[in-house]
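Next up: the structures, one after another.
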Structure P
Amino acid sequence: MKITIVGAGAIGGLAGAWMTEAGHDVLLVDRWVEHVDAMNANGLIVDGVRGDRHFKVKATTPDRLTGPLEAVLVATKSQHTLDAIRQLVPLFGPETFVVSFQNGFNEPDIVALLDAHGLDGRSRVLGSIPNYGGALVDPGHIEFVHEGPIQLGEMDGRTTPRLTELTGKLSALTNVQLSVNIWAQIWAKEVYSAQVIFSALVDARIHETLGIERYARISGAVVKEALEIADANGIKVEPFDFFDPANYRVKTAEDTKKLLANVNHAIWLLKKDQKPGTHNFKKKGSGIWWDIVYRKRQSEVRSSNGKLLEYGRKAGADVRLNEKLYSMIYEIEAGQRQLGFHNYDELEATVNAIGKALP
């Protein structure tokens, strides 16, 4: 199986590096010319939780890609998904399939785009959740920030030869968990990530945001509403990795205590592999924080989590709290709002005003 990874940032680059080292046929594709040139000239440098590593990889820009393609892992930011697929369509062969190897509700859009080109999208698209994390620091340089598994599955829940083969190859990087209901797990990731977006309202480390009970309560209320949006859409949200939706169905003060304990455990899991004194991590927050603070660019909130609001409105769900959170991020990206703890004060006021404070 020939693997083409479109988007050679942290998620795609790390997968490509370890699979290449394991002897698999992998090509990294990225539109950032300097990054591609650096990888081809000097290899891919990876530091972070697994120490300092150097990988010899193959890389190219999209305009130089040739077909027919086989396994295509799309690891771009959500807002670039369809543009990336459009460039690939002329290179599709009869067996080409696509994995959304990213955040967001991208699978239905990819299916629709392929259908529009007569390519039977439903038979060609797989879903995934990469739950490890990193950052593209400089051309040819990725920081591995935290370990985590990959959830991978056919959209119809079948176990197919291509799924089994790809699972084996991705296992070179990390544990791959086969899912029989990947769409529900994708929903789970988007529900949970409302909490991640919340942490990006300030320029601070996670233990100063979600690690503070007052702030964890606000974020818990946001995720609880997001979970209710999934309920309104008839989605039975599946647990993944360290996120169990049952913890966010808070009804009593005791339930809130359990939720807060779960949040603290999640923080510990994200940081447990970062051994003191071994590496000075450049990425100190979420991917959203990284885009806003370090890369000075628009995050994928609008194209990824923004779709949660669309699903919610169509189902008649209450989306006021998530809508407020996302609008604050949009204002930060537009330079109309400053990062800071005052954003938590404002969001907390909204939680209280609409009666959604946790008991």
Structure Q
Amino acid sequence: MTANTSVWSKEKVWEWYNSRPWIRGCNFMSSDCCNRVDQWQEYGFNERIKTADRELALAASIGYNSIRLILQFEVWKEQHDGFMDRLETYLQTASKHGISAMICFGNDCSVPKELYKEPVMGRQSVDVGYHGGVKISPHSGYRDAVGYTILDDPVKSEQFFEMIREIISKYRNDPRVIIWDLFNEAGNGNRGEVSVPHIQKMFDIARKLNPVQPLTSGIWSNYFNGGCHAEKVAVANSDIITFHCYCDYCTMIKVIAELKKHGRPMLNTEWLHRIQHSSVQEMFPLFFLEKIGCYNWGFVAGAYQTYEPWEGIWKQEAIGEGEGYDFTKWQHDLFRPNLRPYDPKEIRVIKEFCCMADSKRNPLSQN
């Protein structure tokens, strides 16, 4: 294997992007998981994967063809062989329904160290009524202290990089994996440049493994200034431009126009925030029209409670800054626990545009 240490050319990545159907799906966790330890650990997995099977069948039925999966390092470390088996089972289950996976490793969406709790295996606790199932979360409005991640620990960081090497090596030629998303929201958690060397090392490791899939790390802030330094490093190393945006329709159009300047295919890997006026009825047709791949956050409402607002939003409301929020709506998730739609009109829109994308009526092509 000859290592390819360069970012894909624009010609190569557009050829890759245009050779496949419009990518659309969701950030996926089965509704009986309250966090990612719950998703990947041995405890309860047999029931969790049955739930995932049902819900992935539902995703395929509305036209979704991909999911974004964020891995949990601690489970890989503590239950290595079982974790690798369970990852394979997840890929098999998704593939059975015609669904590919974007796999994500690192994550800067974090809390300050004094609030950080080391994940433990086994039954996971849930705080009822809180987004993400926990009262203290990265979305609780911390803006001053620097968030902590395990990459700040030299020993654990090397183990983390070994996880990346192992998983990309195993699946570097596997069509069930569509994209490697190396780092979630680089620079978040008020980390600034702290994660820059980690981001660069992740890209260096992945490039040397020369996967057939493109590499990316998304932008999530200051779109019009290229993001913070960590984001700029991530984007400069990315084959395909990915971004997170929970904004309203007009702002999304401006963000898309700005990110198009990179001249590369684009994926919005986190969207849908009804409380902030990011709706299916407006965003999904826009992504279709622009041929931008999209993964909304959440699918079936459950233990993770991502239909609840971020805690930071409640804090803004408490000090009189919540005028722009619509608290009458769910934040994320498309389906109720009984697998009926949150809003049937949303699902009709999704089905309609997925059908158009896969039919000969779709005239869209970008280069």
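All of the numbers you see were taken from the coordinates with simple rules; none came from a lab. Being a predicted model, the structure only gives us computed values, none of them experimental. Cβ atoms are built from the backbone, for glycine too; each structure is taken alone.
A few notes on this one:
- When FRET efficiency 1/(1 + (r/R0)^6) of positions 100 and 220 (r between Cβ atoms, R0 = 30 Å, to 0.05) is calculated for each of structures P, Q, structure Q comes out greatest.
- Taking distance in nm of label points 7 Å out along Cα→Cβ at positions 12 and 140 as the measure, the highest value among P, Q is held by Q.
- Structure (P, Q) behind the derived value 18.0 of mean count of other Cβ atoms within 10 Å over residues 284-291: Q
- Per relative contact order in percent (Cα under 8 Å, 6 or more apart), the highest-valued of structures P, Q: Q
- Calculating mean count of other Cβ atoms within 10 Å over residues 60-67 for structures P, Q picks out Q as the one with the greatest value.
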